Structures are given as C-alpha cells and as structure tokens.
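Next up, some structures in structure tokens.
Values quoted throughout were computed directly from the atomic coordinates according to the rules given, and no laboratory measurement underlies them. None of these values were measured; they are calculated from a predicted model. Cβ atoms are built from the backbone, for glycine too; each structure is taken alone.
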Structure P
Amino acid sequence: MAWSLATSAIIGAAAACLAAPANAQQFPGGPVVIVVPFEPGGPTDLIPRTIAPKMSEALGVPVTIENKPGAAGNVGAGEVARSKPDGRRLLLFQGGLFTVNPWIFKEMPFNPQRDFTPIIDLASTPNVMVVSAEVKANTIAELIEQIKANPSAFNYGTPGRGTSPHLCVESFKLMSGGLGLVHVPFKSGPAAVTNLLSNQVQLSCMNISAVLPSIKANRIRALAITSASRNGLLPGVPTMDEIGFKGFEVTGWFALAVPSQTPKDTVNRLHAVIKDALADARVTERLNAAGLTILGDTSENVARNISVESAKWRKIIETANIRMDD
C-alpha cells in the first residue's frame with residue numbers, strides 16, 4: 001500500500017508539471033505579436049511597448065512588438081489580415097488606417113470592416129494648430145486674416161498626404177471658406193516640425209506630443225487644440241470649437257484589432273487583458289505624460305466609431321480631392 005501511495009503521488013506530481021505548461025498555452029496557444037505597421041517611434045510604438053509587459057504577465061506568454069511599415073500602414077495591416085485568426089497576431093492601428101486609407105488609395109490590400117475585428121481602442125491624442133515664431137498671429141482669427149491678405153506667404157507642413165495633420169488643415173481650410181494654403185508634405189513628423197521651426201512652412205496641425213517641447217520653448221506658437229475639450233498639457237490653449245469652428249475635432253486615436261474570423265471568446269479575453277493593462281497606474285502615468293488620454297471601449301463601439309469616422313473623412317477627402325500619388 002505504501003508503495004502504491006508513493007507511486008500515485010509521483011504520477012500525480014508529474015501530471016501536474018505537464019498540465020501547467022499545457023494550460024498556460026491554452027490561450028492564446030503561444031507567443032503574441034503586436035504588429036505596428038509604421039516606423040518605430042511616436043505613440044504607435046509607445047503604446048504597445050508600454051502595455052506589452054502587462055499583457056504578457058496576464059496571458060502567461062511573451063508579447064512582442066514587430067514594426068512592418070509601408071504604404072501608410074497598409075503593408076503591415078494586410079499581413080495581419082491574412083494571418084491565422086487565433087489571437088496570436090494583433091494589429092496596432094491608428095484610426096486613419098481604417099477610416100482614411102480606403103478613400104485615398106486606389107487599391108487596398110485589406111478591407112477594414114470585412115477583414116478585421118477591433119479588440120479595444122487604447123488612447124487618443126489631439127492635434128494642435130501651430131504657427132512658426134515668425135508668424136505674428138496670436139489667434140486663429142488673426143491667422144485667417146493674414147492668410148487672406150497674403151496667401152502666397154503661407155504654406156503648411158505635414159508628415160505626408162492623408163495623415164491626420166494633413167486632414168486637419170484641410171478641414172480648417174474648408175471651414176474657413178477655402179483658404180489658399182499650399183500643402184508641403186514631408187517624410188515624417190519630425191521633418192515637418194523642423195521645417196516649421198525654420199519657417200520653411202508657416203503652420204501645421206501636428207500631434208501634441210510632436211510639438212509640445214517646441215511650444216514650451218517658445219519656438220512655435222499654439223493657437224488652438226483640436227480635441228473636444230482643452231488638454232491639461234496646454235490648458236491655456238482654446239479648442240477650435242470654442243473659437244467658432246463648431247464640431248471641429250481631429251484627434252489621433254489608436255486601437256488593436258485581430259483578423260475577422262478570430263473567435264469571440266478570444267477577442268473578449270484579449271479585451272479584458274488589455275483593459276486591465278491600461279488601468280495599471282504606471283501605464284496610465286506614462287501614456288498621460290505623452291499627451292495621451294486612455295480609452296478602453298468595447299469592440300462593438302470601436303467598430304461603430306470606425307464607421308462614423310470613415311463617413312466623415314470620406315466627405316472631406318472627396319471635397320478636397322485628396323489622393324495618393326499613383
């Protein structure tokens with residue numbers, strides 16, 4: 001009997017040792033990769049790298065970041081759309097990838113609504129209407145007056161066609177009655193800011209994190225913020241809505257998605273894990289310091305938001321005739 005009990009104990013312990021790794025692999029079945037379809041740097045890199053350790057801890061598997069840039073995010077997104085729908089390959093996307101790209105590219109390697117299921121939105125950040133230090137305008141009204149008086153003296157810089165800064169200024173132009181501003185696209189946000197600092201371009205509508213240091217150093221001037229409410233990092237800067245541009249809102253927002261055939265329980269599990277990661281005090285502190293507001297909405301609400309924003313940007317893109325070069 002003693003031998004039998006000992007043998008049973010040994011067998012039981014061995015079974016437990018085997019069961020633990022197996023159970024740990026039940027979800028999602030192995031390492032998780034968050035594909036960022038842009039170059040390293042900025043919020044698209046900061047957000048996933050900040051939440052990945054918490055996700056890994058909760059899921060019991062490594063969570064890594066993989067940058068796959070190209071075609072304004074289309075390359076990486078297309079790769080994820082074709083991947084196995086098992087919850088192991090996630091797409092980090094900014095709103096414009098799903099709501100703008102379909103209207104400015106003649107061909108897309110994926111259909112946002114058909115090929116993806118949103119998991120959760122992560123954070124948002126406003127843009128800021130800024131002018132170079134050499135522009136003497138202190139308000140949007142003064143800026144408009146100066147542009148109308150001398151339109152050839154004003155160009156605006158962005159990180160490229162179809163980006164949030166580009167659409168922001170185009171929206172501003174339309175709501176101002178059609179200002180004669182010339183668009184100067186650069187290869188990156190930092191390049192656009194550098195040219196603004198040297199007055200090669202006179203204004204922009206850049207993400208707050210990209211221009212905040214230069215604003216604080218009085219090297220460029222903030223005239224308005226593009227969120228629905230004022231931002232704590234620039235509390236003295238009014239919103240566009242406050243100064244008469246009713247309903248003007250252009251914010252960069254970031255979310256995670258999986259291929260559309262991913263099982264619902266997998267999507268729900270990922271949502272819960274990511275929402276918990278966003279609620280962590282250190283994660284919140286780090287993202288807030290970068291000018292990001294934590295979100296964390298449901299998959300269904302994110303899908304509805306994509307649909308609403310897609311219709312909004314389609315109208316503006318068609319009115320402004322914005323297309324990517326062939």
Structure Q
Amino acid sequence: MRKIIGIGETIMDIIFKNGQPTAAVPGGSVFNGLISLGRLGQKVTMITETGNDKVGEKIKEFMVENGIETDGVCVYEDGRTAISLAWLNDRNDAEYSFYKDYPKARLDVEWPEINKDDIVMMGSYFVLNPVLRDKVKEFLDYAKDRGALIYYDINFRSSHKDEALRLYPTILENFEYADIVRGSTEDFENMFDMKDPSEVYENKVSFYCKTMICTDADGDIMLISPEVKKTYPVEKIQTVSTIGAGDNFNAGVVYGLMNNKIRKDDINNVSENTWDNIISMGQKLAINVCQSFNNSISKELANEIKAKK
C-alpha cells in the first residue's frame with residue numbers, strides 16, 4: 001500500500017473570534033492535511049517535533065486518534081510545544097501570533113521507510129528554515145532517491161517577506177525536489193513580487209518543476225502542467241473559518257492522486273479529465289473545512305467519500 005509522509009511543524013492553534021477564544025485545535029500547515037488524509041483511510045506518517053508537555057501530548061493523541069503514525073515525531077525535553085493565536089477578522093481569515101520555544105537540537109528522528117511512488121508532502125517556512133535545512137535536505141534527498149512523488153505547498157507568509165531574497169536559493173532548490181508545486185497568489189507576491197500564475201510558472205517554476213497549481217483565496221484556481229493549462233472557478237460559500245483551507249485543498253489533491261493511481265512517472269502526463277477530478281476533490285475538502293472551526297475535514301465527510309470509493 002502506498003504511503004503519505006508529511007514533514008512540517010505541529011502547533012496548537014487557539015482561535016479567537018470577536019476578541020474571545022473560540023476553539024483550541026492541533027494544527028500546522030502539513031499537519032492539517034495529513035489529519036484529513038488519515039480520516040480518509042490513507043496510510044500516513046508525520047515527521048515533526050513537539051515538546052514533552054501537555055500540549056505536545058494532546059497533539060500526539062490527536063494524531064493517533066486520526067490514524068497518523070507517530071514514529072517520526074521528535075519529542076524534545078528542552079523547550080515547549082509551539083502555540084499560535086489565530087485572530088479571525090470579519091471575513092473569517094486569520095492573523096497569527098506565534099509563540100515558540102525550541103531547543104538547539106531539533107528533528108532528531110530516524111526517517112520512516114519510503115518506497116517508490118509514496119507521496120511526500122512538505123511546505124511552509126519549516127522546510128526553508130536555515131536552522132532545520134540540513135535535516136530537511138537530508139530527508140528530501142532520501143525521499144527522492146527512493147522514488148517518492150514530492151508535493152510542495154509553498155505557504156510563504158508575509159511575516160517572512162523580508163527574508164525572501166536570502167531564502168531564494170532554498171526556494172528554488174525545493175522547486176527542484178518537487179513533482180508538484182502548489183502556491184497561492186499571496187505566496188508568489190511575498191516571495192517574488194509577482195502575482196500572475198503564468199508569469200510565475202514561466203519565470204520561476206517551470207525550469208525546475210513542470211506541474212504547478214495556483215490558488216487565490218476565494219478566486220479561481222489555475223493548473224499548469226505539460227498536458228493541461230486550465231482555470232477552475234471557486235464556489236462562493238459562507239465561511240466560519242478559513243484556517244486550513246489551503247492545507248485541505250492539498251489533502252484533496254493528494255487523495256485524488258492516490259485514488260486515480262497517479263504515480264511519480266505519470267505526473268507530467270495526467271489528462272485534463274483526471275485533473276478535473278483531482279482539483280474537484282481539493283475544492284471539496286477545502287469547502288468543508290471552511291464551515292467549522294476545525295483545521296481538518298469532518299469525519300462525516302471522510303466517511304461519505306470513503307463510502308463512494
């Protein structure tokens with residue numbers, strides 16, 4: 001059975017609405033999507049780190065409850081599990097305040113077994129962070145050597161915009177590892193001062209990676225691959241919280257790749273009809289997560305999707 005292996009941070013999101021705390025939910029960019037994939041019955045492992053504290057214990061319990069293997073979790077003694085305060089505005093988009101207390105030695109874990117055509121999901125500042133880069137690169141080299149299909153969600157926040165020039169070589173290196181690059185117009189603006197997906201693809205991505213998906217909040221989705229260039233309209237919905245929308249779009253795409261039996265060698269030859277199916281699944285999961293304070297899809301939707309498989 002093909003596996004999905006994610007690498008990224010875990011964090012406890014405390015969500016505020018109208019100035020009041022509304023929910024506390026385990027989260028993290030890659031983490032949110034993996035929880036949904038676990039609920040969808042996929043075989044999932046997470047490479048991450050937590051402190052040896054109550055918050056870390058809660059996150060690991062949540063992973064186990066949702067079918068995520070925890071052998072790749074580094075539990076450190078010197079430091080505390082990261083926490084974020086997510087402040088929802090009138091559009092239910094979040095602004096974040098992060099509280100992190102990491103030790104000097106980080107990500108001290110053995111890499112999980114990877115086989116050909118397993119899918120590796122990576123993303124956000126975690127895989128760019130100079131403190132972690134040597135370990136991340138070691139893992140990506142291993143995954144590439146083992147023939148994994150690598151999915152890279154850029155997720156480059158405005159808080160790191162002033163580091164974009166310094167991180168530019170690492171960003172391009174991640175593109176080179178990736179079989180699919182997924183970014184938002186906001187990501188591309190923060191990194192490159194460019195918003196047009198076609199321009200970004202031609203000038204920044206295509207030399208390294210031939211398949212790119214660009215999202216634009218509640219705007220259209222653009223897919224560019226060697227076989228297909230297509231724009232997909234996004235359904236307008238009433239949101240409760242947009243936290244995790246992009247993360248679960250990623251989960252839907254990865255689930256679609258698995259469900260359609262798309263392997264690493266197939267990725268640049270996927271037909272338009274198959275991409276329609278894959279992007280539709282990404283939208284389905286993103287819509288569901290926007291209709292609650294949870295960072296991942298509901299178990300009800302997961303059961304509905306599994307029943308139709």
Structure R
Amino acid sequence: MKIFITGVAGFIGSNLAKKLLELGHTVIGIDNLSYGSNCNISNLLENNNFLFIQGDVCNPFTYNNIQSDVTVHLASQKIPRYTNALRTLEENNLMLKNIVAFCLGNKSRLVFSSTSDVYGKNITTPINEEADLILGPTKVKRWAYASSKIHSEQYVIACSEAYDLKYVIARFFGTYGPNQNLTWWGGPQSLFIQKALDNEPIEIHGDGSQTRTFTYVDDTVSALVHLIENEKSNGEIFNVGSLPQEEISISKLASLIWKLVNGIESTPKLNFIPYETFGRYEDVMRRVPDITKIKDYFGFKPQFTLEEGLKLTIEWQKNLKQL
C-alpha cells in the first residue's frame with residue numbers, strides 16, 4: 001500500500017515509517033520539523049519507497065498532489081503545560097480539517113491518532129473505549145489538548161456519516177522509546193532518563209502518586225500496523241497501550257529509571273515540584289488502558305514489559321549523549 005504519514009520525523013512517525021517500509025509498503029511522510037528531527041528519518045531517506053516532504057500540515061498545498069491508500073495523522077500539538085492553549089486548539093483543528101479533506105479527495109482511509117487524555121478525570125481502571133470522557137474546569141488550560149482531540153474524534157465520525165470517510169481512531173497511552181522527544185513534549189520518562197544520566201535530581205510534578213501505563217514504541221507501532229493493514233478496524237476506536245499490570249506511579253517510575261541508569265544500590269535523587277509553580281494545572285491520578293478490544297480484533301499483545309522497554313530506551317538516550 002501507499003501510506004501517507006503526518007509527523008513522520010517525530011517519535012511515533014519515524015518508528016512507524018521504518019516498520020512499514022520493512023513490510024514492503026510505500027511511505028510518504030510530511031513534517032515541519034518543529035518537534036521532529038531529520039536524524040529520526042536519516043536512515044530512511046535512501047529507501048526508494050520513502051518520500052519526505054518538509055512542510056506544514058496546516059498548509060494543504062504542500063501535499064495536495066500526492067496520492068495514498070491510507071493516511072496516518074500523527075502530527076499534533078499537545079498538552080499546553082508551559083505553552084499557549086490557543087495554538088493547541090487552533091492547529092489541531094486546522095490540521096485535521098485539512099487531512100480529512102485530503103482523505104476524502106483521495107478516497108484514503110484515515111488512521112487518526114487520539115490520546116488517552118480524552119478520558120480526562122475518569123479513573124475507571126482499566127478503562128475501555130466506551131467509557132465516559134470527563135474533563136475538568138474550562139479555565140484549566142491543560143484540558144485544551146483533550147478537548148481538541150475529543151472534537152477531532154467527533155469531527156472524524158461526523159465526516160464518516162456525512163461523506164463516507166473511512167476511518168479508525170487510536171487512543172495512545174504513554175508511548176516511549178527510541179526517537180522520543182527529550183523535552184516534556186516526549187513525556188516524563190525522557191526527562192527522567194536525562195536527569196539520571198547527568199546525575200541530577202529528577203523533577204516530579206506534584207507528589208508523584210499519580211499513575212500511568214507506559215507503552216514501548218514497538219508495541220504502539222505493532223498496533224498501528226494492524227489498524228493500517230486491516231479494514232476490519234474501519235469505524236472503530238481502539239485503546240493502544242500496554243498491559244494493565246504495568247501501571248506505575250510517577251515517583252516509582254523516576255526511582256526505577258534512576259536505578260536502571262545508576263545501579264540498583266544507588267539512592268534516587270528526586271525533587272518534587274508543586275503544580276502551582278507553573279500555573280493553574282490539574283493532573284489525572286490514574287490512567288490504565290483496557291486493551292481487550294484490540295486484542296480480540298487482531299490478537300494484539302504487547303511484547304515489552306516496562307523495565308525491558310526502559311533499558312532499551314536508556315541505552316538509546318545514553319548513546320545520544322555520547323555523540
């Protein structure tokens with residue numbers, strides 16, 4: 001198949017492109033390199049089945065002449081922890097409208113990347129795709145990201161009803177691994193690893209009791225390949241995550257990373273940062289996926305435990321540091 005990936009030079013995009021090329025597909029990717037990197041796709045550029053477009057998804061004229069069988073929309077603004085919520089809302093909306101128009105014009109199936117953040121403050125554990133989406137107060141800007149993704153999901157479904165758009169929605173749970181962004185954009189684990197490598201205190205927002213379930217990128221990519229290659233996924237929403245028993249508190253994650261980097265006998269250096277220090281913020285205390293649906297549809301099962309994935313990720317990040 002010919003597959004178009006937005007955000008191809010980013011974390012998930014670059015790993016997905018590599019896997020799809022290995023499977024014999026043709027990949028066309030676009031990225032404006034605001035969060036992605038040429039380094040992530042440098043080894044793909046010599047592949048005759050890969051075409052890279054440096055451009056902005058917000059500008060449809062940069063890609064309106066290409067053709068694809070499947071479009072994987074990964075490009076996105078994230079939680080505005082330190083940044084402007086307006087950019088998250090506006091760009092996520094504009095990019096999606098452009099991509100939906102592209103898919104309708106190409107008769108391309110859309111694989112839309114959503115997020116576990118749409119579940120908001122719903123602490124059902126594990127949480128399945130039919131669960132209620134419960135957000136916090138409108139004036140707390142961290143909900144701008146979840147709001148934008150909920151709107152996007154509704155928009156995709158509405159376009160399916162109105163124009164017969166073929167789609168599948170993937171809700172990601174804490175993907176990590178090689179090529180991850182090394183700022184807060186990439187999630188807490190990337191910063192925790194860097195602090196541990198530098199022997200500096202790991203900064204934890206809040207008291208660290210909030211829990212998450214992290215997914216190694218190869219498992220996320222494996223799930224996406226199922227959704228891309230199998231039209232049985234059409235019109236469905238799937239959680240993409242690791243096993244519920246991999247749930248871990250953020251403070252324990254920091255301690256685990258510290259010991260994997262500096263030795264089991266080392267004492268983790270942890271620095272707890274009150275949420276109030278970076279504006280009004282509201283965190284989610286638990287987020288654990290129920291992945292029964294994607295398992296039942298495709299036989300999907302995560303292959304990496306958290307510790308296995310972290311060891312591989314630490315090795316990758318350590319090698320970056322040495323370059």
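Remarks
- Identity of the structure behind 22.8 (criterion: mean count of other Cβ atoms within 10 Å over residues 122-129, calculated), options P, Q, R: Q
- Structure responsible for 13.9, with Kirkwood radius over Cα pairs in Å, for residues 34-97 alone calculated and labels P, Q, R on offer: R
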